[in-house]
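Some structures are shown below for you to check.
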Structure P
Amino acid sequence: MSVIQTGSRLHFGLLRLDEGPRRFGGVGLMIDEPAVRVSARLAPRWSAQGLCAERALGFARQWCQAVGSAETFHVEVEACPAEHAGLGTGTQLGLATARALAEIGGAAGHDALDLARHVGRGARSALGIHGFAHGGFLVEGGKGAKTEVAPLLARVEFPEDWRVLLVLPHGLQGAHGASEAAAFDALAGAAQTDALCRLVLLGMLPALHEHDLASFGDALHEFNRRVGEIFAPIQGGIYAHPRSAEIIHWLRRHGVPGVGQSSWGPAVFAIVDPDQGKRLLPAIQRELRLAAAEVRLTRAMNRGATVVRSGCASS
């Protein structure tokens, strides 16, 4: 049996939607929780259990087909956040499943890019792929005409003493599948690329190096807001869900600069110091009556996915 654990990916926004030499690109952060944890073992027939079990089983079949393996497996998803919530669950689940099977099959040398190719991830954003491999704060460079997986341009350790306040309203989903593809086609002419790149290069990255939480938060919120403006015609506003917008506005009023929506939402993030996070955690639940939401204080994941247990076919 092999067991793989990774985290979730926050996507702060894309850098370019209009057609050009490179398209997409993006900025994001890996966080420890919610975690994705997948175990796999050889079995007489294909089977799976746990959250998102059928999707994990699909990834397992894809992996075996891609590497020419006739073996069959039992896959268990021991932990997994909701899909289509803005946490990059599909990519983390796909790569964790592929890595678990690779460990069993003696193919542990496959890197995250190989895993992604074999399970069909990275069509647009590669933040989750690079996050699975390395963790941390990530900037990727988008896709050119011959790009298979967008390249990693910058990877920075996120300060260990900063925290991420994460709010996940229940019962909501972000765009995905055909609706997501249609949205990108409709927005192909939208552009704020120069301003977004400045906020990354002259805002977030230097603030991280200087350990300046306030400046980082200001740049992050402005970046995320500008990306939301681009998507507003599709998602009905700067933020995709009224509930997410309400949470973001509440956090801003309570003195948190670095607040925004991850990907298509509904996940809301806030970058805080530990004391601020501990104060806000009960207050936001009480004042916004977030019974129908998951609220947690987590931290960045400054490492790649972990092989909790490695097995091989002969064990």
Structure Q
Amino acid sequence: MRYVIAGASGLIGRALLAELAAVAQPPDVMVLSQSAATIQELQLDFPALKLSGLTYATLQSAPPPPNTDPTIMFNLAGENIGAKRVTKQRLQVLLHSRMKVLAALQQLTASCKVHLFIQASAIAALPDSDIEQSDAAQPNTSAVFTRTAPPRLNNLSDMALKLESAAANFGAPQLCVRLPLALSPQAPLVQKLRRLPPLFILDGSNYIPAASVRDCARALCFAAQLQLNGTLTINAPHYVTLQELMMKLGHPKLPALPLCRTLLNLGSKVDGRLTLFLENKKLKSAQLLQRGFTFLDEDPLQAI
């Protein structure tokens, strides 16, 4: 099996390469990147892999020769959501960067025999609820893949749905993976939250979907090996609240103040990143667990 990975230099992308490099017979891997220097860096960092690469510019000017090896494609790419304040204008920029990657991967299919296309999106695409939900309740073919009218682009959830709708036209078996908050000491969001001043006013009782970066990568490999399709949720068995996360990062206990949720809702209109503090999802990764997947970090907070 051959793998094509867009977004391999990111947090989860690098963890995915590490998982692939650790198998007895490391596979052929092609990475897509904006920069040739990034490709060379990945080749040095993962010498066990037969790693080649293409920049998006090269792909547009000189498509690679045909390759008949069975191929699994991962799309983890896109401009960093956490880098800047997320406004409606910024949402358009973030979506555009992701659509460009989808178009490049679509072009690459002309020279590949794609057995499975894995689109990684935000878990925020699922409805908010404080009642435990199972991804086994989702249909095998995700509803977002058959949408005829994607939603307006008002928040990160809408962006995820638009991206998944666009992926519906990929022309290969698809798996939509809803990623959680990926936790590790190196995670940019974890580092940002550590630097925040003491927070006393947030309602910390809400649940945030989370898993360690290592388990996110392992789940992606697991899904690829079984060639799952439809919709897959990644969420560690121990449900994490915002209060638990912030206390783990050294912040004081957060009181539950309903007024603050209202203020955060207003603030999220100015910066969509604040929707993180409004998530309230207890999600069970039933499909992974039923197929024998085990989380190494059942409590993802232990990863930080």
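Couple of notes before you dig in:
- Structure with the greatest value (metric FRET efficiency 1/(1 + (r/R0)^6) of positions 21 and 181 (r between Cβ atoms, R0 = 25 Å, to 0.05), set P, Q): P
- Cα Rg over 2.2 N^0.38 Å, for residues 101-268 alone - highest-scoring structure of P, Q: Q
- Here the criterion is relative contact order in percent (Cα under 8 Å, 6 or more apart), and among P, Q the highest value is seen for P.
- Mean count of other Cβ atoms within 10 Å over residues 205-212 - structure with the largest value, from P, Q: Q
Taken together, the values in this text are just the output of simple stated rules run on the coordinates, not laboratory data. Please read all numbers here as calculations on a predicted model, not as lab measurements. Cβ atoms are built from the backbone, for glycine too; each structure is taken alone.
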